[in-house]
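The structures come next, written out as structure tokens.
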Structure 1
Amino acid sequence: MNTTLERIQADVKSVADRIIANVEKVIIGKSSEVQLTLVGLLCQGHLLIEDVPGVGKTMLAKALARSIGTSFNRIQFTPDMLPSDVTGVSIFNQQTRQFEFRPGPIMAQIVLADEINRATPKTQAALLEAMEEKQATVDGVTHKLPAPFMVLATQNPIEYEGTFPLPEAQLDRFLLRLSLGYPTAANEMDMLDRQQYAHPIETLEQVVSIEELLAAQAAVRSVHTEPALKSYLIEIVAQTRKHADVYLGASPRGSLALFRTAQARAALHGRDYVIPDDIKALADAALAHRVIIGPAARIKDVSTRSVIRDILASVPVPGGTALRR
């Protein structure tokens, strides 16, 4: 292994380990979900968290922001919210006789977009434009968003009354989709004990500087992926477009998402090369929300996750050659 790369990946792992350990003081018993969040952060992507209320989605976003010392804003979406309520608005100052920009809640580094599917499509589009371009345009003036910038959007998978489901083109903008789920009885008991007198979030301290995080995000791009593994990844995505139960498969953006997240997972585990397990571990979170099940399969309750599992089981893992340099 190249000595320089070895040192860089050790730094990435150190940054990730410190953040994960800190966040897990608040989010108990959800190691894999916290790791997925870190993968998204290292890839400079955005997350969609589909889960019922009260399982810790807001605390996850707050703990992440405190751990890396960034600004944090929470947007509670409602049907009457306007795009300017997200991006900000220009207000005329009578004294200076000039328009002044009043930034909206999107102008933060970590943004929790709570119940995004309760906003109208026009307001959803304002948020997703900021996510894609990392800038917001108000009255013809473009305002750059701060770095690092990450949106954690949530939606309730059970309650659909009064909602505006995200269309497929907008779902495709999210790097990963995950759910936290209910804690085990032991984890819930631990949570009660920890919160008896005060919430752990109140004493959570910054453990990584923004400079360290930005360096780690840049370093992830140097993780090596063998051509055989790239072909394996592309074949998995291609099979989502050919599967009998699928109406619309994952886009090329899905291939890139799986590639980038596999690099980040490898770096998170202290490696400077991707292995097949990195791709397998992230296929569901990176691809399932980009796949549309056909009408006949929906009647049989076929899920996108089961389709991804079928594909992983059917696509042969490359072998016979070394999968690292």
Structure 2
Amino acid sequence: MATLKERKVAVVGCGFVGSASAFALMESGLFSEMVLIDVNKEKAEGEALDISHGLPFAKPMQIYAGDYKDVAEAAVIVVTAGAGQKPGETRLDLVKKNIGIFKSIIPEIAKYNREGILLIVANPVDILTYAAAKLSGFPENRVFGSGTVLDTARLKYLLGQHLSIDSRSVHACIIGEHGDSEIAAWSSANVSGIPLNDFCEMRGHFEHEKSMKEIAENVKNSAYKIIEKKGATYYGIAMSVRRICEAIIRDEKSILPVSSIQHGEFGIEDIALSMPAIVGRNGVEGAVPINLNDAEKEALKASAATLKEVLKEAF
């Protein structure tokens, strides 16, 4: 097996999400080589050319279209390939179609690269992360999904708007499924160490239950709203992919709510879903304990049960 190139990334799938992610990764300066792979080779070639033409304004980089053999030596393989989510379709409706696609993609990747990190972005991300871990035979720490990193960013953004503060000072996360059964972990949310409700009152907001319900609903429905208005979501997830890749390549040990296979926390076993985890050069390097109230624990178990049901039918 060839030695990994720390600064090489592969993006598999050049639809809206894949090409936006490739653009965000070019802008990041993290990598010096990027290969784009798509079932439509011409599409991959077009995206590679288009993004390359911005290089005089960025950092030197080799960007090209390739085949599965070109994932060899990539430190990170970002998998966005899959059928897109259509208006009115839930993420879970996509399962059977996309597991079928993964059954042809993942073994091809594993044939040429067994040392890199598989970052799964295609939806439904939790089911496909589980499928990718099983189909690739990679150690579990090196197969994980973008999970609720974007949902968490949406939550922080909306809380920042609500409180008229910098969203980067908000510490709150969405856990569970990246989808309809996701949970806003309100009981552990804070703003720069100040409990969320206390901070809300400092800013003149007192209807906590109403606001929490409204904001959580808005986070959950964000994707549907965007799909309804413009057909697809891709910029937010592209920035999430960039953020996760930063944590890996710089070995940041950042705490991010990525989707990985669970082993007993809150009684949840053998399913991938999002919980805060330490992300670094070796992928998911450890789980981070999170305080949840009883209602949140029950909702998390229900989210896991929903995913298991779908997995049972589809895989």
Structure 3
Amino acid sequence: MGPTEIAARAQRIADEVESVILGKRETVERAVIVLLCNGHILLEDVPGVGKTMLSKALAKSIGGEFRRIQFTPDLLPADITGSSIFNQKTMEFQFRRGPVFGNIVLADEINRATPKTQAALLEAMEERQVTSDGVTRPLPDPFFIIATQNNVELTGTYPLPEAQLDRFFAKLSLGYPDKAVEADILKSQQVVHPIGAVKQVVALDELKEMMLGVREIFVHESVRDYIVEIVSATRRSNQIMLGASPRGSLLLMRAAQGHAAYDGSEFARPDDVKAMAAAVLSHRIIPRADLRSRGVEVDELIEDIVSTVRAPIPVA
């Protein structure tokens, strides 16, 4: 599938999602791009801004089997992956699949579960499979995890370990709407919630073709070098304790391909890299402890780093 077709279908998904998430077109587009790249999304923001609704709208617009896991402190790994149940009729153990066996899995309030339970998702996110009782079972294809967490609640939460954060393709946030948009939200939800009107606009087979098409987007050597230089700069910065890993470089290249495809371009440009850098890298670095106390956001650090790295001249 060519970039023009990918762009048309991707923008239909974004239009459908935006009918529920008003006034946040850029975040919606970023989320669609991550799905085109076959990546997992971490939605982090204050309560009540529409993180769960964004997840549901994305799921409905692309169809497939939707599963939801409400993360709580007493959730066990087997509640996610599944477990073997003894069947008295057959006198054998039978594996009962957990809710992770779906095309789109909403991990709601993921940081409320214990580290042991959070770790149950590591294999699923990285290898698209689940191992239980010594047996490895593949997950449905495609497979996406859309996780949500609140960034202001500390009581009863467990911060995600760096190894798990690194497996999320991108971290996105919605933020508060402006006054006019908030008034429109009140009007749109006065009688019924618009989530019920969201339609499937892309079939799963089409989505898989779109993901394959994104991989075919041309990336010039100079753009690859540009990506590596940006990621390397996060490791050299005196404001960052831990820089991004090589996985960050790889996923930033994929994100640039996805952004280019969303725009209908046949090749990735430096502007595509710049547009996706904060979403892909912000959760992969650890800033100095004193920066947060001064109100410096991680996204700002990434943007400052990108601004200091010389971009190559776009190649047609």
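Just so you know, all these numbers are worked out from the coordinates, no wet-lab data involved. In this text, all values refer to a predicted model and were calculated from it rather than measured experimentally. Cβ atoms are built from the backbone, for glycine too; each structure is taken alone.
One of 1, 2, 3 was used to compute distance in nm of label points 7 Å out along Cα→Cβ at positions 18 and 186, and the result was 2.4. Which label is that?
It traces back to 3.
For distance in nm of label points 7 Å out along Cα→Cβ at positions 26 and 282, which structure out of 1, 2, 3 has the highest calculated value?
2
For distance in nm of label points 7 Å out along Cα→Cβ at positions 82 and 170, which structure out of 1, 2, 3 has the highest calculated value?
3
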